[in-house]
Structure P
Amino acid sequence: MNELGSRRLFFKYAVPQMVGLLFNSIYLIMDGVFIGNRLGRIGMAAAAISVPVIEILIAISMALASGAGIMISDRLGRERLGEALRIFKASILLSALVGSAVALLGNHFCHGIAGFLGATPGIHDQAVGYLRYIVLFSPFLLFSFLLGGLARNDGRPGLAMTALTLGSLSNVVLDYLFLFPMDMGIEGAALATAIGPVVSVIVLLPHFLLKRGRLYLEKATIRWKDWLDILRLGSPSFVMEFSIGIITFIYNVAIVKNGYGEIGLAAYLVIGYMMLIFLTLFLGMAEGLQPVFSYLQSVGNHGKNDELLSFARCFFLAIGISCYMGIVLFGRDFISIFSPEEIAMIDLAEKASPVYFAGFFLAGFNILAISFRQSTGRTRSAMAISLLRSVAIPPVLIGLLPLILGRESIWACHSLAEAGTACYIFKTTRRNERWEERWENRLPRYTVEDERTTRSGPSTSRST
């Protein structure tokens, strides 16, 4: 990595992961389109019950991948391959344990989980049928993201992108096959979703089993501290990923409370699909840069790290502005794909989306800051930013702003939360820079002549 320029590093690591996650988001959207067209509103409602479970599983897998990736990149940068292999094995075992627990407990309590997540008697059986496949195949979902992240840390970002892409495409093909020619109903849609990660794992496994890189399984003693460190370092990624679900839940409650009713919920569902694409671009690039940030930090190349961060900020900003222009110009066309006959819903979503996404270019800035601080060992700072933009600022704004400015202001709350978080990042960054500058100014400054003096004795020439 040291030999490559910052721009080449960015395009080698950030863009492939962005593309892979984008395909992953598109297949989730296509899943909704297939179910809606084949099974109607009841099928969509039944599948929607499992969305929080899927989001939690993805958030857990992101936490494991990023936590292990940070530790492995640090060890590889310091040429401690044995420790890197030990952490690799620890992350695999931890993922297997978590996945097995979810599969066993989730299958046992499937009916209770469906009821807790809001399944009504009319859709309960279909919701359980969909949910059962999701929890049963959960180990593959965890492994697909974990192995993809570790492949990036092992210098194979293209392989990670290919695995995610093929898994997503297989889900789209199987959705059509299971729902239309084979007429398998909601269970067919669930099975298609569950098989996608299996394809990704099959693509990724040969890299590690055939020792095509530096990471592979070997005999190593697992330490409890490794597991705790993986979870600790990965916790900001968990919050960052799960924040989509948190904000969606808060908005759903507020939309009903402010009198928008079913039309408002339907409009926000479509806005949520746009939000998923928007944030996936940023999350993918940030995850792709994690091994680079961690590696450069471990080898002490802070100059290139700062240069890469500056370029990434500009690129994230350009992506954010481009996406916003796309929403303004083509938002109605996208919204109409889901329910062309629902004119009232389309009008509301079209009106709300430019306000909702106005500050989302700052979301990229915030996500990048979380990834950078997390990757360079500032886990508490990364966690603080993750919590600010998910569970701290949004509920306050969504609760208070409509009371002061009217219910229309609810659509601006998410962007205002991102703006407030960006202000916090800017303030803390400037404060840290001033502190470092003051600290450096207190240190004595030596010249080359000082080094000679230290080695050979006093000299008549001394500079400070």
Structure Q
Amino acid sequence: MKKRGGIRTAALALALSLSLSGCFFRGADELYAVPQPPKDYEALKVRLSEVIAAGGEYAAPLSGELIQTVQLQDLDGDGQKEAIAFFRFSSDEKPLKIYIFRQVGEEYEVLTVIEGAGTAINCVDYVQMDDEPYKEIVVSWQMSEQVHSLAAYSIGPGEVEELLRTDYNSYKLYDLDQDNQQELVVFRTPTDGPPQAELYDFHGVLGKTDTAPLSGGITAVADGGVQAGYLMDWVPALFAVSTYGGNGTITDIFTCRDGKLENITLDPDMGESRETVQFYTQVTGTDINNDGIMELPQPTPLVDYKITTATPNFWLIHWRQFDAQGEAHPVFTTYHNDRDGWYFILPETLGNNLTLARSDLPGGGERAVTFSYWEGDEAVEPKPFLTIYKLTGTNRVSRASLPGRFVLFPAEGLAGANDANTIYAAEFRDGWDCGLTEDEVRERFAIIKTDWLGNS
């Protein structure tokens, strides 16, 4: 199907800026009543009501960034936005419908309808996959709780062309080859073959152009378990995190060179990305130092002083960047305290000579971790150099003001502590000189972002 240039709409952005953030409604309690919009939207409201009167019910996407029931997108690149609405007709053979409306004069009309089978629309994306001004629509149809079908569509007035359809475990849309167009990478773990990543690109038609293996020891790539980011030298890459070894994860890093998809961390002899295996899964890849390059964690269990347990009490996290050849380069090391919601960048002079100890007060109002220099000799006691406190409760300000303590967060210090439910403070200990000032401790301390945590 040749894409047609007849899509025209009226400007829709102004009215939606009134607290609607690009959508008409969000909450479940609002799914059956469109809010009272400005007069420009009365015609669209009439068309939505007609769909409902014909037996439709709103069926917003279940996941992803776009989960509104009615969405606005400039699908033809003319600077004006079409309205896309999601419905379910329970009695139809293909019950799921995506209505696309355009404005003609003072009226709205249906431009086209995308129909799908399944129980729900899992997620939707609007992306530029070729050099034409039109966006393609990528839809994940939920066939059952465990099975999803991925399809991409090209649209025009009154017609829809399905460009591809495939099953998947996870997928990502990203400009891997830096041609200003989105490529689609689908991750699959079929029962009748090895796990692999599949590259779909637009060359006249949208089709599979290459494949690359995933690590052979994986169980599955989780839906949504793929991150997009940059390697060193600003090479775009996809970071696919899969379950591995029962309770661990492994990360495969994919790049695209000359149209070829490559797993740059895969050891060809072992068939796995052994360099990125981790069994402490509370942290995932992130740009932890805010330089625009993705860092991956390499957790290492920390030896406790005079404590012998089967499970490590503390872990160090070595953060590393990767180059386009799959080689790892260290950035820094942190102690990552997901229990108390903070992390700390360790002094470089410390090396591996560290042990930690908790000393929480009864009642939970003061939780403390003490850092000590220790060379691993059980006969020599560790030398404490820093304690970091998490303080809650009504006496948190007075506890943060005890002699020797200084506030790490909130940033305003004690001046802003009365407005904070939690205060983080620190105190130098005299066992070993870590070489840091109070300001340097503050610079190395940070609150954990909740989306880093594997269980969040």
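What follows is calculated from the coordinates using simple rules that are stated; it is not laboratory data. No experiment lies behind these values; they were computed from the predicted model shown. Cβ atoms are built from the backbone, for glycine too; each structure is taken alone.
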Check: From P, Q, which structure was percent of Cα pairs over 33 Å apart = 51 calculated on?
Finding: Q
Check: Suppose you compute helix-only ellipticity at 222 nm (-39500 (n - 2.57) for each DSSP H run of 4 or more, over all residues; to 500) for every structure in P, Q: which one lands on -1500?
Finding: Q
Check: Who wins on relative contact order in percent (Cα under 8 Å, 6 or more apart) among P, Q, i.e. which is largest?
Finding: P
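Out of P, Q, which has the highest value for FRET efficiency 1/(1 + (r/R0)^6) of positions 57 and 233 (r between Cβ atoms, R0 = 30 Å, to 0.05)? Each step should come with its number before you reach the end.
Details: P: 0.95; Q: 0.05.
Looking at the calculated values, the largest one is P.
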